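Below are structures written as C-alpha cells.
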Structure P
Amino acid sequence: MRAVQVTDNIWWVGAIDWSLRDFHGFETPQGTTYNAYLVIGESGIALVDTTKAPFVSEMLARVETVVPLDKVTHIIVNHVEPDHNGGLPEVMAAMPQAKVLASAAGVKGVADYHNGLVVEAVKAGEPLDLGGRTLEFLPLPMVHWPDSMFTYCPEAATLMPNDAFGQHVSSDERFADEYGVDEVLREAGVYYANILLPLGTAVGKAITKVVETGWKLDIVAPSHGLIWRGGDFGRVLDAYQRWGAGEKRDKALVVFTTMWGSTEAIARRVADAIGAEGVEVAVYDLAVTPIAHVTHEMLDSKAVVFGSPTLHHGMLYRMAGYLQYLWGLKPTDRIAAIFGSYGWSKGAEKQMRAQLEEIGFELPLEDFLVKYRPTDEDLAAAEAWGRQIAEAVKAR
C-alpha cells in the first residue's frame with residue numbers, strides 16, 4: 001500500500017473505498033476515501049484520524065511504508081463517527097505506545113462507542129509539540145457531531161478538519177487540482193447538502209472561528225475525498241460561506257414521482273411555464289434520479305415543486321421516502337408547492353403538505369390536482385399555476 005506525501009513531514013496514509021454506493025441513505029456513485037494523516041516531528045509522530053474498521057489493515061500498511069508502527073506516539077481522534085473511529089481499537093492495538101487524544105466530547109464518544117475505552121482530552125490552545133512540528137486543536141461542536149475537532153499544523157500551514165470541506169470521491173489522485181477542481185467542488189456541494197445542510201449555523205460559526213485564528217492555510221486535508229492546496233481552497237471556503245448564509249438564486253426544482261404518467265405530464269408543463277418566466281428550472285423524477293443530486297440542486301434554489309399521485313389515500317412511496325429524508329436535513333427558507341393526480345380518491349396532497357410544513361417550507365399556493373389523465377385544459381391550468389410559482393420566486 002502506497003502512502004502519499006502531502007507536504008514536508010506530513011503523509012496521507014488513509015484508505016480508499018472504491019465500492020461504497022450508499023452513505024447515510026444517499027447515493028455515493030464515486031465511492032469515498034477515509035483519510036488519515038501522519039505528522040512526523042523529531043521527537044514524536046502523530047496519526048491524525050484512523051479509519052473505518054474493515055480498512056484498518058490497509059491504513060496500517062500505508063503507515064508502515066513511512067514509519068514503523070511502534071514509532072507513532074500519538075493518535076488524534078478528530079471525530080468519533082465509525083467511518084473515522086470504527087477501527088480505533090485495532091489501531092491502538094497495533095500502536096500500543098501511542099497516546100490517544102480527542103476533544104472532551106470525543107473522549108465521551110469514544111467511551112460510549114467502544115464500551116468504555118479510555119482516551120485523553122485535549123483543549124483548544126494547548127499545542128502538542130512533536131519536535132519541529134506542532135499540532136493545535138480547535139474543538140468545533142456540531143461540525144457535524146458534538147465531538148468534532150479540527151487539527152492544525154502551523155509549521156506546514158496544514159489544516160486537518162475531518163468532515164468539513166470533504167467529498168465522497170474514491171480516486172488514486174490525492175489532490176483536488178489533480179482530479180479536477182470544478183468536479184471536486186461540485187462533489188463538496190453534494191456532501192454539504194446531504195450531510196451538513198441542517199448544521200449551517202454551526203458550520204458558519206466554525207468558519208468564522210477558523211478565520212479568526214489567523215491560521216495560514218496552504219493545505220486543507222479533509223477526511224473524505226481530495227485534499228485542497230494553494231488557492232483552490234479559497235473556492236470551497238467561499239462556497240461554504242454562501243451555503244451557510246443560505247444564498248439562493250431565482251431557481252426552482254420540480255421533483256416528482258409518477259405511476260401512469262399523469263403526474264409527469266403535469267410536471268413538464270409546470271416546469272416549462274416556470275422557465276418561460278425567466279426562472280431557472282430543473283425537473284427530477286425520483287424513480288431515476290439520485291436523491292443526493294436532487295438535494296444538492298436544492299442548495300441554491302428558492303422553490304421546490306413536489307408532485308405525487310395518490311396511492312392508497314397517500315403519497316407514492318418514493319415521495320414519502322424523500323420527504324422523510326428532507327425532514328432530517330431541514331432545508332428551510334424556501335417556497336414549496338404541491339401538485340399531483342388521483343383516481344378514485346385523493347390524499348397524497350394532504351400528507352405532502354403536512355410533511356412540508358413540518359420540515360419548514362413555506363406553501364403560498366393552493367395545491368394543483370388533476371383527476372385521472374390531464375386534459376388539454378388541465379395542462380393549460382398547470383401552466384398558469386407554474387407562472388404563479390415563477391412570480392413567487394422572483395418576488396422573494
Structure Q
Amino acid sequence: MRKLFIAAFMFVSIFGTKVMADIKMGIILGFTGPIESLTPAMAASAELAFKEASDSGSLLGGKKIEVMRADSTCVDSAAATAAAEGLISGGVAAIMGADCSGVTGAIATNVAVPNGVVMISPSATSPGLTTLDDKGYFFRTAPSDARGGQILADITKDRKVKSVAITYTNNDYGKGLADVYKAAVEAHGIKVTTVTAHEDGKADYSSEVATLASAGGDAVAVIGYLDQGGKGIIQASLDSGAFDKFVLSDGMIGQSLVDAFGKDLSKSFGSMPGSTGKGAGIFAEVAKAGGVEASGPYTAESYDAAALIVLAMQAGNSADRASIAKHVMEVANGPGKKIYPGELKKGLDLLAKGKKIDYEGATGVTFTDVGEAEGSFLEQEVKGGKFKTKKQR
C-alpha cells in the first residue's frame with residue numbers, strides 16, 4: 001500500500017501567469033526506485049520543452065501548459081498503473097514517459113492505450129515494446145535494445161575483452177538486453193562464461209558475485225540499475241577482488257555510480273543512447289541556460305519527447321488526444337523545415353501557418369514505422385571523475 005500511495009502522489013508546476021493552465025501534460029518517471037538519481041534531470045528537461053512552448057505564445061493561439069508529475073517507481077507495475085490512472089483522471093492530454101520498460105508496457109497496455117492517451121517514453125528500451133499492440137498511441141525517443149545490445153557488444157570487442165560473465169536485473173529490460181548482448185558478443189568470438197540474473201533490493205550481492213567469479217572472465221557485464229542491484233554487484237566484485245573491469249549497460253551510466261566508486265571504475269566502459277550531432281550541441285546550451293544538466297542518460301530524449309507532443313498538438317491544431325497521436329509521426333519525420341532545441345516557437349509558428357517541419361531535436365529524431373527512434377549511441381568511459389563520451393556509435 002505504501003508504494004501505491006507514493007506512486008499515486010502527484011505534484012503540479014504551472015507555467016505561465018494563470019492560476020489554472022489551459023492544457024495539462026503528464027510526466028511519469030521513477031522518482032523513487034532504482035534509477036531515482038537519473039529522473040530529476042529527465043523530468044526537468046521535459047519541463048524545459050513544455051515551458052518553452054508555453055512561454056512562446058504560439059501554442060494553439062497562446063495556450064499555457066500545466067505539468068502533472070507522477071512516480072512510476074520504475075519497477076512496481078501496480079504502483080505505476082495507479083499513478084498513470086491518476087494522471088489520466090486529472091485530464092492530461094498526453095504523457096511524457098514512462099521510463100523503465102516493464103512499467104512502461106504496463107501503463108501503455110492497461111491505462112494509456114485503452115484511454116486513447118499518447119505516451120512518448122524517453123528511456124524504455126526493451127525489444128518487446130516494438131510489437132506492443134499500441135493502436136498508434138505509444139512512441140519512444142530511445143532506441144530499442146535490439147540495437148543497443150549490438151552496440152555494447154561492438155564496444156566490448158573493440159576494448160579487447162576476450163571473455164565476459166553477464167549478470168542482468170531480472171525484468172523485461174535486463175533479460176531482453178542480456179539476450180541481445182550475449183548473442184552479439186558470441187558472434188564476435190568472445191566467450192560468455194555465464195549468464196545469471198540478479199534481483200534488485202538486496203543488501204548484499206556476494207553470493208551472486210561468487211557465482212560470476214567461479215565462471216571467470218576478463219570482465220563482468222552489468223546489465224542493471226546504478227542505484228540498485230547493479231551497484232551492489234560492482235561493490236561486491238570490488239570488495240572480493242573478483243572483477244575490476246565492468247561492461248555497463250545504459251541503466252548503469254550516471255554520476256552517482258562514479259561518485260560511489262571513483263577510480264575503481266577506471267577500466268570500465270559502457271554505452272547509452274545519445275548523439276554528438278548538431279542538435280546535441282544546441283541542446284547542451286539550451287539546457288544550461290535552463291539550469292538543466294544535459295549530459296545525463298535520457299535527458300536529451302526527455303526534451304525531445306515533450307517537444308514532439310507540443311508540436312503534434314500544433315500540427316493538428318488541437319489538444320485532443322487522438323489528434324496528438326495522429327500527428328506525432330508527421331512532425332518527427334518531416335519532410336519540412338528542421339527544428340532544433342530552443343526553436344519550438346519557430347516550429348509552432350510554421351505549423352500554425354500550415355507549413356511542414358522535421359523535428360531533429362537533441363537526438364536527431366527519426367522514427368521507425370512503429371514509432372521508435374532509430375537512434376545512435378555514445379561510448380562511455382570514466383575520466384576525471386565523470387562519465388565521458390569517447391565517440392558516437
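Read the figures in this text as sums done on the coordinates, not as results from a lab. Computed from a predicted structure; not experimentally measured. Cβ atoms are built from the backbone, for glycine too; each structure is taken alone.
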*mean count of other Cβ atoms within 10 Å over residues 118-125 was computed and gave 14.1; which structure, P, Q, did it come from?*
P
*Can you say which of P, Q returns 31, 56, 13, 0 when P(r) over Cα pairs in 20 Å bins from 0, in percent is computed?*
Q
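For which of P, Q does helix-only ellipticity at 222 nm (-39500 (n - 2.57) for each DSSP H run of 4 or more, over all residues; to 500), calculated from the coordinates, equal -12500? Intermediate values should be presented prior to the final figure.
Working: P: -10500; Q: -12500.
Only structure Q yields this read-out.
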*Work out distance in nm of label points 7 Å out along Cα→Cβ at positions 22 and 270 for each of structures P, Q, then name the structure with the largest result.*
Q
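For which of the structures P, Q does the calculation of relative contact order in percent (Cα under 8 Å, 6 or more apart) return 18? Don't jump to the answer; show the numbers that get you there.
Working: P: 12; Q: 18.
Checking each candidate, the match is Q.
For which of the structures P, Q does the calculation of distance in nm of label points 7 Å out along Cα→Cβ at positions 206 and 286 return 2.9?
Numbers: P: 2.9; Q: 5.0.
The value was obtained from structure P.
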*When FRET efficiency 1/(1 + (r/R0)^6) of positions 62 and 302 (r between Cβ atoms, R0 = 35 Å, to 0.05) is computed for each of P, Q, the largest belongs to*: Q
